[in-house]
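Quick heads-up: structures coming right below.
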Structure I
Amino acid sequence: MRMSRRIRFSGEGLLPPHQATVLVKLDKDVLTPRQLAEIECVSAPSMTRTVAALVDQGLVRREPDPDDGRQVRLHLTRDGRERLAEIRRSRDEWVRNRLGALTDDECAVVREAVDILERVVTAR
């Protein structure tokens, strides 16, 4: 959890973490604000504010839902995809710098830990 939190905040200045998370979700799928709120376990009004900020920045666009005119569907814009790529590059660089400071033995331990954690995550 600490590592995840540090990585999320490593792109600081590019976009607040709660907004970056929305970009990540919209990169995978077109969603409604309600779906995003449920996924992120936040209130609908909170997600509405987050989405509005992203729309104001030109990173997300709203489109009417073709099946339900009361709903809107959210899409990443080209600028949103570019910002997300920038955030990912920044986070990757943060991790590379930290891992680059490890000894060969420490890197071997990290590789082994990744394999073990992968098994834990995928176990049924």
Structure II
Amino acid sequence: MSKDTKMPSTVVWQRVEGALIFVAGLALFGVSGSGLPWWAALALFFLPDLSFAAYFLGPKIGARIYNFVHVYALGAVLMALGSLLDNSLLVGLGALLLSHSGFDRMFGYGLKAETSFEDTHLGRIGKRG
């Protein structure tokens, strides 16, 4: 997409959705009763970004691992499992993961294609050729 082209409305909606998921995840973390101190929660919030290291194994494996960690469903499943097991820490971790994924999408960092880290479902990221 050239610099002159407007962002497609579907991408705008997905970024708005990401912002809403980000806020909802933070709110759910706040009421989870996880007992995590703020500094640990902050560190855990950014921990999923380490999944980019899987790209050292190649773009196909890297994309699969990155996407597994960043799909909304993983945070939702952890929260549901934590609720079923009455485990507030697991609920809190799921909420942080959900919030992190929304945060990334809000800024345009989508799920990755197997071609390269820069190719996402929200468009290409990084420097424009």
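Read-outs throughout are calculated quantities, based only on the coordinates presented, and are distinct from any laboratory measurement. Not measured: the values here are computed from a predicted model. Cβ atoms are built from the backbone, for glycine too; each structure is taken alone.
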Here relative contact order in percent (Cα under 8 Å, 6 or more apart) was calculated and came to 34; which of the structures I, II was it taken from? II
Could you tell me which structure in I, II was used to calculate helix-only ellipticity at 222 nm (-39500 (n - 2.57) for each DSSP H run of 4 or more, over all residues; to 500) as -19500? II
Quick one: distance in nm of label points 7 Å out along Cα→Cβ at positions 25 and 65 came out at 1.9 when computed from one of I, II, so which one is it? II
Identify which of structures I, II gives the largest calculated value of distance in nm of label points 7 Å out along Cα→Cβ at positions 17 and 49. II
For structures I, II, calculate FRET efficiency 1/(1 + (r/R0)^6) of positions 9 and 57 (r between Cβ atoms, R0 = 25 Å, to 0.05) and state which one comes out highest. I
Quick check on the output: 12.6 is mean count of other Cβ atoms within 10 Å over residues 41-48, derived from one of I, II. Which one produced it? I
Note: mean projected area of the Cα convex hull in nm² at 8.5, derived from one of structures I, II, originates from structure II
